[in-house]
Structure 1
Amino acid sequence: MSRRTRRTAAGPGPSRPTVSVCRGCCCGTPKIPGVDHAGQLSQLRQSLDGIATVRAVECLDACEHGNVMVVQPSAEGRGAGGRPVWLGLVNDPQAVADIATWAQDGGPGLAEVPEILDLYAFKPSRRIRGGLEEG
């Protein structure tokens, strides 16, 4: 009987956290009224300049949770056990500020998720999670 060894991640990953902001078919559009969508992205980019990567991405296929943001760990955070955290219904400027503060503190694996963000967290299907990793 042979033993298989577990494979480790192929590459080192990004050197800093990444915040992916859905701007597809529903998120970031007038379908979610009363939200300054451009302001959200601008707020994140200004708060995280040089600290984390902020990117607008196509539809993450979790429209029922719009606006969706995913905070992905840095290589160091992933090495410490951090995994991407999906946040939905991020329609409040304070939630965006909390996400920025968490990323400034190191993000997944390096800093505890602020308790308030537990209200926004959700777990997407494996198919949807895979779509972000491919993009």
Structure 2
Amino acid sequence: MYEIIQKAHSGVAYLALGILIVAVINAFMGISSKRGFEEKDRKISLFALIFCHIQLLLGLAVYFVSPMGMSALGDMSNAALRLTSLEHPLINIIAIALITVGWSKHKREDSSNGKFKKIAFLYLAGLLFILSRIPWNLWF
């Protein structure tokens, strides 16, 4: 069961990162071109939000069944275990919270430029946090 959830978590990660990168690029392009915030922009941002939340749920499932997750939390002297049991989950929860705040704040903005800015900067912050704590040696 663990291996199935772990493979799903790794597979959805590609989709989540891909659509998140597309959402960030789209938002920065919207800022630079000063175009209106359209339905396609909303959908790109929404899909990034949805895939990040799916990834979070899969990650939490992996965390509670993995031998490198919650059960390894006491061994903070081992850098690899510290990454998978503490840093990766904590930073990614913060990152997805930033992405969620970006989505919520963009809805309250009246101007298209304001909508793009909220998504661009908060989604980018979330993306950078996620990229900083991916256990690359386990992923490839």
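Readers should treat all values here as calculations from the given coordinates under stated rules, not as data from a laboratory. Note that the structure is predicted; figures quoted are calculated from it, not measured. Cβ atoms are built from the backbone, for glycine too; each structure is taken alone.
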(request) For the read-out Kirkwood radius over Cα pairs in Å, a value of 15.3 was computed from one structure; give its label from 1, 2. (result) 1
(message) With semi-axes √(5λ) of the Cα gyration tensor in Å, for residues 17-72 alone coming out at 34, 10, 6, pick the structure among 1, 2 it was computed from.
(response) 2
(message) Going by distance in nm of label points 7 Å out along Cα→Cβ at positions 33 and 89, which of structures 1, 2 comes out largest?
(response) 2
(request) Taking -8000 as the value of helix-only ellipticity at 222 nm (-39500 (n - 2.57) for each DSSP H run of 4 or more, over all residues; to 500) derived from one of the structures shown (1, 2), identify that structure. (result) 1
(request) Given a value of 26 for relative contact order in percent (Cα under 8 Å, 6 or more apart), point me to the structure among 1, 2 it was derived from. (result) 1
